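Enquirer: Each structure below appears as structure tokens.
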Structure 1
Amino acid sequence: MKTYSILTDLELFRKISAYDSRALETLYDRYSPVLFTLIKRIVVEEDLAEEILTEVFAIVWRRVGQFNFSTGNVYAWLILLSRNKAVDFLKRHRTKGAAAAEEYTEEYENTFIIPRLSQGIDQLDLESALNVKSNVEAALNKLTDAQKYVISLAFYEGYTQASIAEKLNIPLPTVKSKIQIALGNLRDNLIKG
């Protein structure tokens, strides 16, 4: 019998879907460092990042059935789940004094937290992602400060295009254009290597 540490991400997810807690522990050991780093990048405070990380793995345990096994893309699903959960925390924190945030229910979690991956997304595992990390960082560093900022607002801080326009006091079509150009330049930088 295979030891859990050599199982693929997809094999671990299949075992988690059968409520195998050892598989969840192995997945946690494998992914918690990278997910914690992402979450901390978004929420900044270490104790909040730890709390959100715990919630992410609780969601994996409860909602692994929401994962589309035909995509096989556990890495992307976990990254997006962590990002969505951290950004949701930020949005709720931002709206505390303003309008009340939408109640966090099972339906809310299904709609706004659980990722839905396209079949067209290339499969990526943790090892491959770590191997291309420096290429992505180099591609990001080639962007202008303004391009990095709009990508950060959208991805890490969870601002909608309309809220970015409001925050920067610029027209919405300008924000859309800036984001499209930034993502296009990022893609081109990655292709050029």
Structure 2
Amino acid sequence: MTLIDPRLQETLDGERDPATLPAELRDAYARLVSAAELLRHPPAMSVADRVMAEIRAVPPSAGRRLARWLARPRAITLRLRPVWTLAVAAALTAVILLPGGPSVVPSAEEGIAQFVGHFPGARSVEVVGSFNDWRRGALSLSDEDHDGIWHGAVVLPTGQHEYMFVVDGERWVADPLAGRYVDDGFGVGGQNAMLVVRP
């Protein structure tokens, strides 16, 4: 139990004038008087009443609780171990660099068509034909080693297909290596390359 200074006790009991207290005791006296005032006038609602009011309140809906939970900021800390970091990096590198993905196995009525074109200096080469309604953007060829030889493969139904290369989005070129050609139907002597897909 803390002992109170006798001069402070006399002042609180009304036996001494507060103005006669030394400066270090006047602050303590003011705090004690304000605490006594608070105790004389209790709050309109007690702590117990406030707690019971919260308990009786209708709980928020599940959606509101979820929204509150999602809106609350959270700190996320990632701790990477060197061995696991290297393993994850190696796996990601393998997925990105290795060719693959699921291999395509054509059905009995399909075959794989290989397209190869020599277009040095081209920025893009596409294949359009009867198999994709002559639409651009469906089959782009690639030149990974930048040697001007563009190639690509696609699974097509068996049979004959007409096609052309579209170089840099503007120039339409019949495949000079096709070996078979048919009239393009525009009546100006143009030809489409012909491809025969076997099962």
Structure 3
Amino acid sequence: MFCALWLSGTGESTILSPSGGMKRRVMIAKALAHEPDILFLDEPTAGVDVELRRDMWALVRSLRASGVTIILTTHYIEEAEDMADRIGVINHGEIILVEDKAELMRKLGQKQLTVHLHNELDAVPGALATHGLTLTPDHRGLVYCYDSQGERTGITALLQDLSQAGIRFRDLETTESSLEDIFVDLVRRKQ
């Protein structure tokens, strides 16, 4: 492909090579010219600027809304998490999983409760051993992992046991596994 640009008003013409972003735009335009039912995108945002990335995802969303099936390969897991309905994980050329994203997050995702303490602890007290707690690196918090889909999370029992052990806390924080966390865990298991 060759792109030429002539600047008017200077009396001279200048020939420029297209940027990576321009090449990417042309490739996408060519792929869409045939109004495909299925669109394969291989690393479409690798090496593009933020503006092009936003424009591209807006286009992909509108194509998906119009019924186009989009198969995307990416190393940017946050993009897959944001865009995909189904997730496939490939490790060393082997497909290790294909799953509905919501179901994958439900089955393999994990929730964590971090109890931010008033005072530093040297170790997890023995009275709390049944909860499987880990100490944060700064020793000022306890981390509890739980299944949010389970009938009981165990959080109420944990808070009662903290109170009985005389451990005061100043805040509670919950976090949930991201698709990247799940991906890393799956790949580690297969090595």
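Every number here is computed from the coordinates shown, using simple stated rules; none is lab data. All figures in this text were calculated on a predicted structure; none of them were measured in a lab. Cβ atoms are built from the backbone, for glycine too; each structure is taken alone.
Enquirer: Given a value of 3.5 for distance in nm of label points 7 Å out along Cα→Cβ at positions 135 and 151, calculated from one of 1, 2, 3, which structure does it belong to? The partial results should precede the final answer.
Expert: Numbers: 1: 1.5; 2: 2.8; 3: 3.5.
That value comes from structure 3.
Enquirer: Let me ask another. Among the shown structures 1, 2, 3, from which was the value 30, 22, 15 of semi-axes √(5λ) of the Cα gyration tensor in Å calculated?
Expert: The value was obtained from structure 1.
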